[in-house]
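Student: I've put the structures underneath this note.
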Structure 1
């Protein structure tokens with residue numbers, strides 16, 4: 001396939017992104033020294049949201065697939081960890097839980113995506129079906145006893161890091177989950193950058209921009225879309241696993257509202273940038289943290305207006321605005 005057709009207008013400099021990401025990673029590593037444990041725990045929670053948003057951006061921003069059921073895979077990752085720890089209390093259960101947080105969403109995404117992509121379900125129909133999936137998963141989590149019902153899943157031991165049978169470090173408090181989250185987010189961001197800047201990533205964008213032409217060149221459109229869908233949903237499941245030590249496993253994390261949050265975070269941060277998911281999640285979450293208690297119910301109106309303004313006047317979100325300002329500065 002011609003290089004120009006594959007790259008389109010959305011190809012970006014990986015070196016610049018890696019350099020900025022490296023500086024941010026270094027700042028995150030020393031953040032607890034300046035801010036303390038409580039703020040570190042809060043930031044860890046928001047970074048998990050950012051990782052979830054980045055996984056959504058990988059699917060929506062690059063592949064052009066709107067998945068309103070993305071939260072279902074985040075919830076599957078979280079519930080998998082909680083259920084394994086609760087019902088399999090043996091040495092090495094944390095390792096099994098960590099593996100299940102990726103394998104369960106991956107398997108579910110493969111099955112669910114196979115029937116949709118090879119069944120030629122696309123566009124608004126895909127969005128509707130995925131929305132139904134999220135609602136169904138939330139309803140099941142409420143109805144089933146072993147998931148804890150409406151109160152959520154409780155009463156399981158903490159995750160641990162280490163070698164089973166030798167030593168184990170409980171992932172509790174604020175600092176251990178924080179550093180684990182920072183490292184996993186960095187690794188998955190690097191993996192995502194590798195994907196989108198590869199020939200596979202350019203093929204994904206080509207399918208998004210002109211699926212008929214890409215298919216006429218001999219590419220298996222359904223298979224490629226299924227692959228990126230599975231990767232994205234697996235990352236969402238890993239984000240769900242990271243949420244377990246710092247949040248509460250409840251049916252809400254499977255629901256449509258949480259998927260919509262990812263849409264808002266990516267739109268505000270910058271669609272098709274990967275780091276925009278983190279930026280949007282951090283900006284919106286911290287605004288809610290500082291203003292939510294004061295404004296209470298008005299907060300949702302404010303974030304709605306903010307979202308509309310960003311989409312209308314800054315289609316590229318915060319990262320798009322920063323990129324344009326950088327180009328203007330270089331051009332002078």
Structure 2
């Protein structure tokens with residue numbers, strides 16, 4: 001085998017992959033500045049988040065120059081830090097301002113944002129007390145199909161064979177996403193859009209990066225309670241907005257309660273909720289049509305309510321541009 005060349009810093013940077021990457025801007029507390037060159041958007045290899053998954057994160061989006069539901073994401077990030085005992089030494093208002101500045105530096109009014117907090121750098125070992133101070137990063141990147149104004153036509157769903165996350169790992173948004181990655185791989189390998197995990201009691205849990213909800217034959221919107229799943233910000237907001245459908249009698253009840261396999265298979269509508277698409281109706285479960293095999297009226301109504309929640313004068317938006 002050919003002997004590998006040893007290079008200096010300039011030689012290393014010259015060889016980094018400079019192909020077009022949809023990365024717009026990055027803030028790193030390691031350097032305490034923002035960069036817009038994707039070739040140098042890096043995290044130290046001795047960051048505990050890199051080699052141990054020891055960190056937490058949030059993903060959210062900027063739409064038409066406004067970040068949607070930012071405060072809810074920051075509050076969940078704070079909860080995640082507390083749950084795994086990573087000191088969050090910055091006020092949420094300060095983090096919010098850095099996020100805004102980084103998105104603005106990316107100069108893209110439609111983008112996704114990833115905010116990560118790690119235990120820190122300084123060790124390749126497992127001992128968290130060997131880390132220096134926590135580090136945090138903001139990455140602004142491409143939002144696919146941000147201009148799609150219509151509800152997705154419908155997705156396919158299967159039951160996952162990947163074990164549901166136990167305890168705190170299910171309810172905290174940590175950087176250890178191997179089960180989620182395997183679920184996404186599973187869905188692709190099966191030719192499906194999503195798979196959903198089940199817990200020890202054979203109740204429905206969640207998708208790879210999505211929450212799930214059903215509409216029963218009795219016109220109830222039901223989601224699994226957030227004690228065995230990650231409490232998704234989009235799903236939570238949907239449950240609040242869904243109360244309006246009770247007023248119009250499209251629904252009779254909106255509730256968190258266990259969703260059994262029987263309930264899932266008997267549902268007239270199944271929805272997947274997530275940051276990028278908001279709501280995706282499922283029209284097929286394990287190859288069997290859900291309801292009449294078409295996008296249901298509740299999914300359509302919820303999609304419109306979420307769109308209205310993102311208009312420029314909405315209280316859920318944080319202005320960037």
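Only the coordinates and a few stated rules stand behind these numbers; no lab work does. Remember, predicted model here, so these are calculated numbers, not experimental data. Cβ atoms are built from the backbone, for glycine too; each structure is taken alone.
Student: Say we calculate relative contact order in percent (Cα under 8 Å, 6 or more apart) for every structure; which of 1, 2 gives the highest result?
Tutor: When relative contact order in percent (Cα under 8 Å, 6 or more apart) is calculated for 1, 2, structure 1 comes out on top.
Student: From 1, 2, which structure was helix-only ellipticity at 222 nm (-39500 (n - 2.57) for each DSSP H run of 4 or more, over all residues; to 500) = -24500 calculated on?
Tutor: 1
Student: Which of 1, 2 yields 3.6 for distance in nm of label points 7 Å out along Cα→Cβ at positions 67 and 283, as computed?
Tutor: 2
Student: State the single structure among 1, 2 that was used to calculate volume of the Cα convex hull per residue in Å³, for residues 131-290 alone, giving 142.
Tutor: The value was obtained from structure 2.
Student: Suppose you compute volume of the Cα convex hull per residue in Å³, for residues 35-170 alone for every structure in 1, 2: which one lands on 140?
Tutor: For volume of the Cα convex hull per residue in Å³, for residues 35-170 alone, the value 140 is produced by structure 1.
Student: Can you say which of 1, 2 returns 54, 48, 44 when Cα extents along the principal axes in Å is computed?
Tutor: So the calculation was done on 1.
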